[in-house]
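Please treat every number below as a calculation from the coordinates, not as lab data. Worth saying up front: this structure is predicted, and the values here are computed from it rather than measured. Cβ atoms are built from the backbone, for glycine too; each structure is taken alone.
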Structure I
Amino acid sequence: MSIADKVILITGASSGIGAALAEKLASKYPGVSLVLASRNREKLTAVAEKCRQLGSPVLVVSTDLKEVAQVKALASEAIANFQKVDILVNNAGYGQMGPIELIPPEAAREQFAVNFHAPLILTQALIPIMREQGGGRIINISSVGGRIPFPAGGIYSCSKFALEAFSDVLRMELKAFNIKVSVIEPGPVITDFFRVAWEKVQQVIPNHKQTPYAPIFANIEAIDSQLELLGWTAEKTAEGIIRAIIAKNPRPRYILATGGNILIFMMNKVFPTWLRDAFWKRFYGVDKVEAEWKQTKKS
């Protein structure tokens, strides 16, 4: 599909996957119009300038996706500026890590506000214009964690599972209007994701080392650095997203992770529940929590 004359709205476009996607689109498809949204206006402006130098008209909209009014205003500004939006990429998101017991309600609400409610509100605002113009594309950036839940990432996985269900329902409901919906499921990506996730842990659970889950937090620090060794670059991930954008008949899902297809198949179709649970408990240190708790009870 030719996209040189399309208007593409990308959230979370100031860094990581969003920034890489914007710059690759401007480079590969000169003239494509971009609406770039993020909280960090300074970084967003820098990305926009690179895209303009490559020949793309760009609208920058500083947006806090936790705020419903700002999300709605983003859609309105995009339409007012370009009169249409052909492709929506709901990319913005972050990971709230930690055992579910320790996640405060406000942190869980914030996780869903950014990872699920913002895509919901933005999509609802843009469906009418896409229907009126004869079609469109909605690309939702989920995660392998949206198919496979794992300890210490429960709230994050819940938000991505919700995004997956949202996408599946949209795909069926919007087919009549020629609005096509795809989910992108990256694995580890070499961005600030893990650094931000760990900073969130320290903010939200400042006493994490004094909880019964201390072994899990020790594992999180070690695992995140190991996963980055397997991670794709933001640029490589952006290329995968572009494949979904330009496909004449896009697939419902694109798994963008080394060995991701095999991992999801084995975890969801082959391994019995007890074996899958044992794997993740060992991987994230839950087995150590169990061992220490048993020792405590004995003493």
Structure II
Amino acid sequence: MNNIVRFENVKDYNALNNHETLHPLVSVIDFSKSKPWVWPGGKSIKVSYGMYGVFLKEVKCGDLKYGCNYYDYEEGSLVFISPGQIVEVEDLGENFQPKGYALLFHADLIHGTSLGRHIQDYTFFSYQSNEALHLSERERKIVLDCFSKIKYELEHAIDNHSKKLIVSNIELFLNYCSRFYERQFITRENVHKGILERFEHLLNEYFQTDKPHTIGLPSVAYCAAELNLSSGYFGDLIKKETGKTAQEYIQSKVIDVAKEKIFDINKSVSEIAYELGFKYPQHFTRLFKQRVGQSPNEYRLLN
């Protein structure tokens, strides 16, 4: 079993890169100025991060593996890592010289701030590595400008404004990333082409099997895994394409299937609920009335 290298704090990661720790909770690293990493040739290492990390990779620098998925870095890609995430890094070779930039910040830095209250809104921290953000040259310059402002504050003498300015600039950077991801959902349409159709086919197939009996209602996580996407990226993509959350889309499909089944008068509403994967018939009745405006029995009688 591979050992796990843990970076629990900013200082640990700075030490790896021979980078001075200017602040215990946040760091901006220019990898071109780092010392080469001493790496066991031909071996992979699992790395665990105890903080948030954003890595701007400007050249190919090894393959990252999340579970069974690989991502081969392109130039100008941003990868986001959240606390507790484990990444497997492979094929770096001995004395590897990393290139690019990194922004690292600990959760303690943002406690009690606007960013701390809304960090969960930046869903790309839960994306897989093969769902990286691919930057245009202009976007890359904006990213580096944000990094530069954070670095300036780290090098500035600490005063009453330091934390507020550092956190505000991190939040500004993440807001730009949200915009850039929305652009990517549009401009990389060829990559995403067919996902919605595959999602629809997956749901149709699901309700034609005994999976509702054995698994229950299809979850967002299940559908995302079947489509080889992270739940976060899948949910954001479906929302962008349909205007509905992935959960709302699934519920709409459940109601469509339920409407067909209700016309079979030989089945009770409870039997239909169990066939659809509901544990409790009253949950089915509540959802149906919420969506249709009528209870299942009322809908059956009127139609």
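Structures I, II were shown, and P(r) over Cα pairs in 10 Å bins from 0, in percent at 6, 27, 34, 20, 9, 2, 1, 0 was computed from I. Here relative contact order in percent (Cα under 8 Å, 6 or more apart) was derived from just one of the structures I, II, and that gives 14; the source is II.
Set I, II, criterion distance in nm of label points 7 Å out along Cα→Cβ at positions 31 and 183: the highest-scoring structure is I. Across the set I, II, distance in nm of label points 7 Å out along Cα→Cβ at positions 167 and 231 reaches its highest value in structure II. With helix-only ellipticity at 222 nm (-39500 (n - 2.57) for each DSSP H run of 4 or more, over all residues; to 500) derived from the coordinates and found to be -16500, which of I, II does the value describe? Attributed to the structure labelled I.
Determine which structure produced the value 60, 41, 32 for Cα extents along the principal axes in Å, for residues 79-206 alone, calculated from the coordinates; the candidates are I, II. Going through each structure in turn, the value belongs to II. Which structure, out of I, II, was distance in nm of label points 7 Å out along Cα→Cβ at positions 55 and 151 derived from, given a value of 5.3? Corresponding structure: I.
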